[in-house]
Structure P
Amino acid sequence: MSVIEVIPATMEQFAEDLQKAGDTVVRGERGTIWRANEGWSLMRFPVFDFAEPTPEELHRLFREGKKPLVTFQTPATEAIPANGYMFLYDSPEYDIEMLGAKPRRDARIALRRLRFEFADWDTILAHGFQAFHDTRTRNGLSDGTPQVFHRRFTQFRQNRAHYALAAFDEEDNLAGYLTLIVVGNIVAASGTFSANEHLRGRPSNGLVHTLLDYFITQRKFKVVSYGSSTIQEAEENDGLHTFKIRGGFDARPVVRRFEFNPYLKPLVNRATLWGMKQTLRLSPGNRMLRKAVGVIETALKV
C-alpha cells in the first residue's frame, strides 16, 4: 500500500469536520449521528444501525436539523416487507479465493494491470474528473460536470474520516477510485468511480478486493459497508446489486424508511408523485428529481 496512513476518525471528529464544512449534524442515540444528505434530508450514520428511532428522537431531529425529511433503515418484518438491501461485509476473514470464479478472475485481472493505493486529495482533484464524469454518464445522470466534481471533493477532503483508495495504470494514470468514510472500526464506501478507457482493467473489481483485503484481512476492522440499494429507477441497479454480492458483500434485506416533517405529510400523496414523474420525463438525467420521485414512491408504499 501507499505511504498514506489511514487513521480512523472518532465519531465526534467525523461530526465536527462535517459541521466545519457547513453540513448539518444532529447527535443521535447509541453514539450515532444524523448528517445532512443531498441538502434536504438527514440520514443516520452508521447506516447499518437498524434501531427504530423513538418519537422523541424524531421530534428532536426535525427541530434541530431543520430538514423536511429524515431517512433511516430498519429490519424487514412480516408486517413491513423489505424494499431494499444493505450491503455489508462483517465476516472476520476475507480471501480472494472466497469469491466465485468470475469475480475472482476479474479481481486478478485488475491486480495484474493496475496498482492500488491510497491517494491524496490533490491527486483526486487534479486527475479524478474523467472517472467521475464517465461513471455519472454511464448511470444516466446529468451531474457529471467539473463544477459538481470540484464542489463535491473540495468539501469531502476537509474531513479526517475521508479517504480515497485509487487504481493507477503502469503510466500512473488514474483509472478509478473509491471514496471511503473511516470511523472507529467501521468503513463505509461512499462512491466508486472509473474511467471508460480503463474498464478493461477491471478497476472497480480491484478496488473492492483491495478494500476488503486491507480493512478486513490486514487491519481487522469490524464492518465494511457498501451502501444500500438505490431508489432511483435505472436499469443498471440490478447490475450494481449483483456486482456487490459477487464482490463478497452480503445483501441484507431492509426497510428503507422516510419520515417527513409533520407539516409536509399532507403533500406526500399520489397527485404529487404524478406531477413529479411528469417533470422527470422532461429531465430524466436530473439526479435530485429522480431521488425525490423514489423517496415519495417508497414512502407511499411503506
Structure Q
Amino acid sequence: MNITSSPYVCPEIEKWITTQEKEAKIYQQEWPDMNCQVYIWIPPMYASLHIKYLVDTLYRCTKWIRSLPPSDTSKNKKWTIMIWLTPFPLEWCEHQQQEIGPCQVNSGETHTQKESITIRIYRMESLLRTVIHELLHACGWDRLVLSSEDHRYESENESLIEGCARILHCFWIAQNLDSPTTKAEDLIQGEFEYAWEKSQMLRNSKWIPKTHVVAYYLCSTAFVKHWSYFFKWVFLQPKDESWPEIRDRLILKTFGTIDMAPSSFTKNKNNKKCESMAMVRYQIVWPKQSDIDDNVYAPLVEPVIIS
C-alpha cells in the first residue's frame, strides 16, 4: 500500500508511514456484494486491535450508507478502500501558525473515475466518521449541492457531506450500542454543542484556511443544529426550496449572519494551547483482540493478512 503524495495528506503522516512500513501488517478483504476491495494498514502500535471486529464494522457501515436513498451506486463501479491507521490527531496550535491546512483538518479523500472509486483514509482518530464522510462522496451525495450555481462559500459540497456525516455517525452509534436509553437525537444535540464550541473558537481567532475549514467546522455546524429540517431536504429534495435557500436559512438561524469569513483579530495572542480539531465529539473505542471471545463473535466478513 503506497500512500503517494497528495495535497490532502499531511507530509508528517506520509513520512511516518514510510518509517513504519516494514513492521506494519496489511489486511485485505473483498466484498463481492459491493464490488469492493478493502485494505487496512496496521502499524505495530495497533497490533492488538480486534481486526475482525473493525473490518466487520466497516463492512456493515458501508452497506448501510450505500442503501440510503440519496446514494447512487447504479453504475456499479469498482470500489477500493485503503485505510492507514496512524496515531496523528487533528489539532491546531494558534501560537505556532495561522494556517489551518491538511495536517490540522484532513483525514481522507475520495477519487472518482469513470469505472472506479478509490477511498483513502489515513488517521485512526474519528475513523468511522471519516469512513462515513468518504462513503457519502463515493455514493454521489455531492450532486445535491453541485447542481446549484449559487455557491457563497468555498467547497459547499463539503459542508453538506460533513453535516450529513456527523449526523449519520450519531445514528450509527445509537443503533449499535447495547443501551436502549441512548437516542440518536440526544447524541446529535451533544454533537452540536461540540461543533458550536469549535465554530466559536475559529470565529474568534485569526486563521488562514488552506483546506475546507469553513465547510467542515462552520457551515456544517448549522446543519447539525437543525438536523431534522436539514435531513428532510437531503432525503426528499423538495422542489420549493433550493440548496442556496436552505443553506442561508440554517446558517443565518444558527449564527445570526451568513458571513463565515475568518475573524480579523486574534482572541488571545498569548494562548499557547493547542486546540483539538477532532471532527466529532463521540470517538469509538475499538476493542482489542483480548476484549472479544472469538468463539462467540461471528463476523459477517473475515479479513485476510497479505503481508
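Readers should treat all values here as calculations from the given coordinates under stated rules, not as data from a laboratory. Only a predicted model underlies this, so the values are computations on that prediction, with no experimental measurement involved. Cβ atoms are built from the backbone, for glycine too; each structure is taken alone.
If Cα extents along the principal axes in Å is computed to be 57, 43, 40, which of P, Q is the source? The value was obtained from structure P. In this comparison of P, Q, the computed figure 20.2 for mean count of other Cβ atoms within 10 Å over residues 54-61 is attributed to Q.
So FRET efficiency 1/(1 + (r/R0)^6) of positions 246 and 286 (r between Cβ atoms, R0 = 30 Å, to 0.05), computed for just one structure, reads 0.25; which one of P, Q is that? Write down the numbers at each step before the final one.
Numbers: P: 0.50; Q: 0.25.
Among P, Q, the structure yielding 0.25 for FRET efficiency 1/(1 + (r/R0)^6) of positions 246 and 286 (r between Cβ atoms, R0 = 30 Å, to 0.05) is Q.
For which of P, Q does distance in nm of label points 7 Å out along Cα→Cβ at positions 14 and 38, calculated from the coordinates, equal 2.8? Value 2.8 for distance in nm of label points 7 Å out along Cα→Cβ at positions 14 and 38 corresponds to Q out of P, Q.
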